[in-house]
Structure I
Amino acid sequence: MRIGAHVSAAGGISKAIDRAADLGAETIQIFASAPQAWAAKPHAEKETESFKAKAAERGVFPTFIHGVYLTNLATENPENLVKGVSSLIFSLRTAGQIGAAGVIFHVGSHKGVGLDVVLAQIVDSFHKVLDGAPGDTWLTIENNAGSGQNIGAQFSQVGRIIKEVGDKRVMVCLDTAHCLASGYDVTSEDGLKGAMEEFDSEIGLDRLVAVHANDSKVPLNSLVDRHENIGHGHIGIDGFRNIMSHPAFREVPFLLEVPGFDGKGPDRPNLEALFAIRQSLGMSKD
């Protein structure tokens, strides 16, 4: 079980590895472009090659790219749909260039019309993205917290999309805070057991390739997306020990997306909290 964090790629994508090393991160997530904008500038070959060399030298792997927040494959706006597909293609191609495992993203919102109405559009968009970025990089769905009409809070919705797309490159990233907010009690042994049995039934544990390790500012079934530092939210240290001890997560990388104790994002104290739990469970990173 490798433990890491989302880190900035500002100033050149290879600098993300330097920041990961400063944190002590073993695995990372980055943005390939600005998260709140459609514009995306290709990365220079010198930078992508430097990224790969530094990652290999410092043993930082796997890498995931997080898609931009504007993407909504269920949108009724044709222009934004094209932009969303293009953005995911860019991110997947970038992932291939830097040797990343794949791209994690939120499917989007059906805006009240229901999944049935937008499913065909979503599936078609997945096919366009995968066709536009051939290779073995993963297009990875992240579960959400359940607010509004967002798609993917329940494992059944994620599984339905995956089955309809029918491609082995479609994987899943499980966000711990989103799980709790959407009604999955990951803090208790029985609750987590039931959640992962449902995940296996609806999606398949072989599709689980990453965890966003976030404590939650809000309680179970609140349907609100609010991340908290490890041990300071409604999951808590015992909750993360429960999660990390479950066999489903034994070989899955954990990526922090917490606010940090200085408000600047994932930091060493949050990483050390997860390292301590891993050590207490007698586990290693490899």
Structure II
Amino acid sequence: MKVAGFTIARNVIKYDYPIVEAISSILPLCDEMVVAVGKSEDDTLSLIQSIPSEKIRIIQTVWDDSVRAGGRTFALETDKALRAVSADVTWCFYIQADEVLHEQYYPAVQQAMKRFESDTSVEGLLFNYKHFYGSYDYVGESWRWYQREIRVVRNLPSVFSYRDAQGFRKRPNEKLRVKLIDAFIYHYGWVKDPRKMQEKITGWSKFYQTDEWIDQNLAAANEFDYSLIDSLERFNGTHPLVMEGRIQRKNWSFDHDISRKRYSLRERVKRLISSLVGYRIGEYKNYRIT
């Protein structure tokens, strides 16, 4: 069994993405690691080249910034990385630039890949998620955060990155058949210095919104206001070892009253119904659990 990691990177220094930590977190599970590095305004390419691993293979790309339909550019770039994976690979492990796999989950991932290696009815592995917000001490608790997503896919020509690269499907447009495994992806996309967070949101929005919308809604703000979040809970676990240095370098403060809940009316209704029927109502599921 051969495993390939793959990801995309562009302007990761400018927007302070933990891309080195993301790649490093899955390298022990991979035989090769494909990184599609887009032409950047910073030294992203040099940063990826500095990671000390012979497993890493870089392909250089140019992003189409004119595509603004729902973040489609992210999926197009992800497909470039996926297609560059070696033909003899069985499983492809996708990690985004702000995601990290905790080393405590290595055995669960390895066991699942080995167990389903020959079972072609299993087209992917589904991971649970923890979405950190504001600082490394809080995680999102409301239903605005997705609970699970596919991060390991079988190396099939029919598999493609879906929508804005949140997950995967297979042609023509079918959900993958997946197994849910006992492992979490730690998502750190909402943990940054408030100034860097605002810069990231402005830059990221260019792949979803018009320039006019950005000027009207984002241009005036210098810092991101973390206090507007609806609901958080304290994180009492441990962070991946590869994140230790970044956590120690944190240079801003964020504190939150976890008793404060600002659920939307829609979520309050969903929570009420779900408490009666025993499962989450209206959850987005881009997969078929088998």
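Every number in this text was worked out from the coordinates using simple rules, so none of it is lab data. As the structure is a computational prediction, the values presented were derived from the model and not from experiment. Cβ atoms are built from the backbone, for glycine too; each structure is taken alone.
Remarks
- Computing distance in nm of label points 7 Å out along Cα→Cβ at positions 105 and 209 across structures I, II gives 1.4 for structure I.
- Ranking I, II by relative contact order in percent (Cα under 8 Å, 6 or more apart), the structure that comes out highest: II
- Test item: distance in nm of label points 7 Å out along Cα→Cβ at positions 33 and 257 calculated as 1.9, pick one of I, II: I
- In this comparison of I, II, the computed figure -0.68, -1.67 for log10 I(q)/I(0) by the Debye sum over Cα atoms at q = 0.11, 0.17 Å⁻¹ is attributed to II.
- Computing distance in nm of label points 7 Å out along Cα→Cβ at positions 25 and 217 across structures I, II gives 2.7 for structure II.
- Among I, II, structure where helix-only ellipticity at 222 nm (-39500 (n - 2.57) for each DSSP H run of 4 or more, over all residues; to 500) as derived comes to -7000: II
- At a computed 0.60 (FRET efficiency 1/(1 + (r/R0)^6) of positions 129 and 193 (r between Cβ atoms, R0 = 25 Å, to 0.05)), which of I, II: II
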